[in-house]
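What follows is calculated from the coordinates using simple rules that are stated; it is not laboratory data. The structure displayed is predicted, hence computed values, not measured ones. Cβ atoms are built from the backbone, for glycine too; each structure is taken alone.
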Structure P
Amino acid sequence: MKVFASIVINKPAQTVWTVLRDFVGLTAWSNAVTAAHISNAKASDQIGAIRQLEIVDGSVFTETLLALSDTQMYLKYDIVDGPIPVEHYIATMQVHPVTAGDASYVTWSAEFSTPDDQAAAMREVVADQICAGGLLALKSYMERPD
C-alpha cells in the first residue's frame with residue numbers, strides 16, 4: 001500500500017528542512033510524539049540511527065534512519081517495531097522550495113504492507129493521522145508567531 005500527503009508551509013525550504021532533518025526532533029512539532037531518543041550509538045543524523053518514539057497513548061515505535069540528504073532535503077526511515085500492524089514500512093519526508101515566493105512544499109509518503117482485513121484502517125492511520133496530521137502539526141509549528 002502506498003500513501004502520500006503534502007502541504008505548503010510559509011517558511012523558506014532550508015528553515016523547514018533544518019527542523020525536519022532532526023530525526024528525534026518530533027517532540028518539538030508533533031502533536032502525537034511525547035518523547036524521542038536515539039537508542040544506538042549513532043548520531044541522530046547518521047544513517048542507521050535507531051529512534052524510539054513514544055506517542056500520546058504510551059505506545060512506542062522503533063524506527064531506523066535509512067537515508068538523509070541535505071542537498072535534496074529528504075529523509076527516509078522504516079518502522080522496525082510498533083503498535084500498528086504494518087510490515088516493510090518505508091517512509092520518505094521531503095522539503096521542496098516553492099519557486100514563486102519564500103515557502104516550502106513538504107511531502108510525506110509511505111509504502112507498507114498490512115493484512116487485508118486491516119488495509120482500510122491502516123490507510124487512515126498512516127495517510128491521515130501520521131502523514132497528513134504530522135504535516136499539519138509541522139505547518140502549525142513552523143508558522144507560529146515568533
Structure Q
Amino acid sequence: MSLAAEWKRAPAQPERTPGQEKERQAQKVRKNAQASRRRKLAFTCFISIAAVVCGILIFSVFLRVMAAQDEVKIREVEKQIELEKRQQESIKLEIAGLESPARIEKIAVDNLQMTRVPWAAYVRTAAYKAQRLGEQQRLSDKEAAAGSTQGG
C-alpha cells in the first residue's frame with residue numbers, strides 16, 4: 001500500500017472550534033511561561049552558586065595572604081628576638097667584667113688611693129663564739145650518735 005493511500009485512510013482530525021483553539025493557545029502560553037520561569041530560576045541558581053564559589057575562592061586567597069603576612073611578621077619578630085639575645089649576652093659579659101674583683105681592686109688602689117691589706121683581722125664577739133660552740137656541739141653529738149649505731 002502506498003503512503004498516499006494510508007494518508008487517505010487515516011482518520012481525519014476533528015475540526016477545532018474557536019473556543020478549543022483559544023484554549024490550546026492559552027495552554028501554549030502557560031507552557032511557555034512555565035518554561036521561561038524555569039529558565040530564569042535555573043539562571044538565578046547558577047548565578048547564586050557561581051557567586052558563592054567566587055566568594056569562597058576570594059576568601060581563600062584572603063586567608064593565604066593573611067597567613068603570608070603573619071609569617072613575615074613572625075620572621076621579623078624572630079630576628080628581633082635573636083638580636084636582643086645577642087645584646088643581652090654582650091651586656092652580661094660587660095657586667096661580668098665590671099664585677100670582677102681584680103677590676104674593683106685596681107680602681108680602689110688607683111682612683112681611691114686605697115692600699116691592699118695582706119691579711120684581715122676579725123673581731124670575735126660573744127654571739128659569734130656561742131654560735132661556733134653550738135655548731136661544734138651539734139657536730140660532736142652527730143659523731144657520738146653515728147659511733148653508737150656502728151658499735152651497737
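Quick notes on this structure:
- Comparison of P, Q - label where distance in nm of label points 7 Å out along Cα→Cβ at positions 33 and 89 is highest: Q
- Looking across P, Q, the calculation of distance in nm of label points 7 Å out along Cα→Cβ at positions 49 and 73 that yields 1.9 traces back to P.
- Cα extents along the principal axes in Å derived as 149, 64, 36 - corresponding label from P, Q: Q
- helix-only ellipticity at 222 nm (-39500 (n - 2.57) for each DSSP H run of 4 or more, over all residues; to 500) derived as -4500 - corresponding label from P, Q: P
- Among P, Q, which structure scores highest (criterion: distance in nm of label points 7 Å out along Cα→Cβ at positions 105 and 137): Q
- When distance in nm of label points 7 Å out along Cα→Cβ at positions 81 and 129 is calculated for each of structures P, Q, structure Q comes out greatest.
- Among P, Q, structure where distance in nm of label points 7 Å out along Cα→Cβ at positions 17 and 121 as derived comes to 3.9: P
- Taking mean count of other Cβ atoms within 10 Å over residues 25-32 as the criterion, the largest value within structures P, Q is that of P.
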